[in-house]
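*Asks:* So, here come the structures, one by one.
Every read-out reported here was derived from the displayed coordinates using simple, explicitly stated rules and does not represent laboratory data. Please read these numbers as outputs of a predicted model, since none were measured by experiment. Cβ atoms are built from the backbone, for glycine too; each structure is taken alone.
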Structure I
Amino acid sequence: MKQMKEDSDTWRKWKAQKDKEVLQLQQKDRKRQFEIQKLQRENVRTQSVLQRKSEEACWRHSLAFTYTL
């Protein structure tokens, strides 16, 4: 009987430790996912700015070319 109680306690402690590890891993995963989404948003914003500047440069170049003719 005493052995069963010790086994039960040991298993309960092991289970609690594993549950804690799982929760920590899930929390790390959520943080990583948030960081990935943040970097993706930043990348989209940067790409939009670069696209706009590129289009503006082409427009200015074509405008300058038109006036030189």
Structure II
Amino acid sequence: MEPSAQERAFGAEVERRRAAAGVTQEWVGRRIGLSRAKVSEIGHGVFLPSGQALDALVTALAMDRERAAEL
């Protein structure tokens, strides 16, 4: 199944924030309790984290919680 526009937008924001922070997918994965492969899937809009993983991702990448919720 192809990611929706919303999923792609969220993934793009995650990748933008990750690159701006200068951290690897592996680093993000360790911070949020997911594998590097799952972080890659998030960045491509294929996988959307929820619950604690989403909260940890928003914190790790200093994302605006309201903006993340909109995406």
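*Asks:* Which of I, II yields -20000 for helix-only ellipticity at 222 nm (-39500 (n - 2.57) for each DSSP H run of 4 or more, over all residues; to 500), as computed?
*Replies:* Numbers: I: -37000; II: -20000.
This figure was derived from II.
*Asks:* Taking 13.2 as the value of mean count of other Cβ atoms within 10 Å over residues 17-24 derived from one of the structures shown (I, II), identify that structure. Before the final figure, lay out each step's value.
*Replies:* Numbers: I: 10.0; II: 13.2.
Going through each structure in turn, the value belongs to II.
*Asks:* Let me ask something else. Identify the structure, out of I, II, from whose coordinates FRET efficiency 1/(1 + (r/R0)^6) of positions 9 and 57 (r between Cβ atoms, R0 = 35 Å, to 0.05) was calculated to give 0.00.
*Replies:* The structure behind it is I.
*Asks:* Taking distance in nm of label points 7 Å out along Cα→Cβ at positions 1 and 41 as the criterion, which structure among I, II has the greatest value? Each step should come with its number before you reach the end.
*Replies:* On the way: I: 6.1; II: 1.3.
Checked I, II; max of distance in nm of label points 7 Å out along Cα→Cβ at positions 1 and 41 sits with I.
*Asks:* If distance in nm of label points 7 Å out along Cα→Cβ at positions 25 and 49 is computed to be 3.9, which of I, II is the source? Don't skip to the answer; put the middle values down first.
*Replies:* Values: I: 3.9; II: 1.4.
It was calculated from structure I.
*Asks:* Kindly point out which one of I, II the value 17, 17, 14, 14, 12, 9, 7, 5, 3, 1, 0 was derived from, the read-out being P(r) over Cα pairs in 10 Å bins from 0, in percent.
*Replies:* Working: I: 17, 17, 14, 14, 12, 9, 7, 5, 3, 1, 0; II: 22, 62, 15, 0.
Computed on structure I.
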